[in-house]
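Following this line, the structures themselves.
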Structure 1
Amino acid sequence: MMIISPSLLACDFLNIESELNAFEGFEDLWFHLDIMDAHFVPNLTFGHPIVKLISKKTKIPLDAHFMVSNPEFFIETFKDFNIHNFTFHIEATENSFELIKKAKKYYPSVGVSIKPKTPLEDISSEVLANIDLLLIMSVEPGFGGQAFIEESYERIEYFNKLKTQYPNLTIQVDGGVSNINADKLRKAGADNLVAGSYIFKEGPTTYREKVESLRR
């Protein structure tokens with residue numbers, strides 16, 4: 001089944017514990033954490049204390065997306081926060097393979113992310129053979145609520161064709177995801193959809209409905 005990853009960047013921060021609890025009992029769900037450093041991207045979001053608190057308040061797998069200039073630092077500092085998936089940007093380092101090996105010591109799943117304008121060939125066969133997840137950004141990283149970039153479908157299809165070589169590869173898509181494009185994303189090859197504004201904008205009473213609408 002398609003995994004849905006509600007992006008907590010869009011949740012009600014003043015009531016974050018009740019927001020987390022509203023998803024308890026949902027199946028095939030991850031909580032997506034956008035970790036931004038105000039350097040790799042212009043925004044600044046979750047710090048260590050908040051992620052530590054979140055990890056203690058939910059049993060739903062945590063999916064951390066590091067939009068940071070120094071992902072190696074976070075591999076060490078987040079290792080005790082019960083993070084299920086650790087994703088860093090291919091553009092943030094020249095040593096992706098070494099970082100993947102290091103992250104795999106601490107995290108069940110390790111992924112890399114690629115910006116909308118980054119050449120697809122920048123992700124080497126060595127990287128693809130060793131990651132668990134590839135995050136295709138369908139908006140420019142740094143801010144929530146952006147419009148979906150239509151060229152993203154072609155990028156998803158490109159990597160979906162490579163699944164014959166890398167059958168364990170999960171393709172995650174983040175940015176402008178809603179019920180309008182979810183079916184087309186699935187048909188292009190997406191296995192995991194990150195959605196923030198679409199899920200959270202109308203409040204807790206719609207969360208289950210919104211999650212299920214992304215799977216139809």
Structure 2
Amino acid sequence: MNIPAHAPLHLLHTTAVGTLATHARQPEGFPYPSVLPFAPDSQHRPTILVSRLAEHTHNLHADPRAGFLVVDAPEGDVLSGQRVTLLGTFEPVDSTPEVVQRYLRYHPDAERYLVLGDFTFWAMRLERLRYIGGFGAMGWLGGAELDPLPPLGFDEENALIEEFSRFSGSSGGRGFQLLGIDRYGADLKLAGMRSRFAFDDAKLNTETLHAALKDCIQRHAN
């Protein structure tokens with residue numbers, strides 16, 4: 001195993017779309033891949049919003065085991081890009097205000113689907129993952145190895161986003177939005193494009209998180 005520190009974690013925050021592979025009901029047992037948007041939750045797990053009528057939703061109800069592929073291939077060069085294959089089970093997630101608010105920061109257009117009342121959230125419980133970051137940088141990790149640290153609480157993350165979003169606005173930034181914050185980095189939208197600002201190391205307390213976010217704002221808000 002030769003995986004750069006936290007590379008799979010950062011990749012899950014960089015990409016907005018993944019490939020979900022469920023077990024087909026008919027013909028039974030065959031892989032059934034489909035492409036759909038996702039957002040990482042506070043534990044970096046893919047959270048998806050799917051229609052109750054979708055084939056992959058029926059498949060998950062019958063067998064929650066699934067694979068989820070995330071790829072970052074600049075200029076279409078897949079073999080030189082990063083990709084991570086996640087293996088685990090998907091579980092329904094209640095549409096609490098916390099879940100809805102976080103998902104809509106990443107995918108604001110999804111609000112129209114929530115209004116329909118037919119769409120539900122599912123989150124992946126990771127068992128194992130395989131990361132490939134180019135030649136010589138690949139290997140397997142257990143699900144619990146992705147992040148052993150306790151996640152930021154919803155209220156703490158929201159307070160940081162509110163505080164530093166105001167700071168970015170006062171700096172005259174254009175097209176800058178904070179989507180999410182965790183102990184390893186911040187997810188941004190810059191001129192409509194998703195971006196990840198990786199911290200130099202894990203931030204274990206409020207003081208170090210503030211310092212890292214100030215650096216992030218100074219680099220991107222102007």
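If you work out distance in nm of label points 7 Å out along Cα→Cβ at positions 6 and 62 for 1, 2, which one comes out largest?
Top value of distance in nm of label points 7 Å out along Cα→Cβ at positions 6 and 62 goes to structure 2.
Which structure, out of 1, 2, was Rg and Dmax of the Cα atoms in Å derived from, given a value of 15.9, 45?
For Rg and Dmax of the Cα atoms in Å, the value 15.9, 45 is produced by structure 1.
Throughout, read-outs are computed from the coordinates displayed, never taken from laboratory work. Worth saying up front: this structure is predicted, and the values here are computed from it rather than measured. Cβ atoms are built from the backbone, for glycine too; each structure is taken alone.
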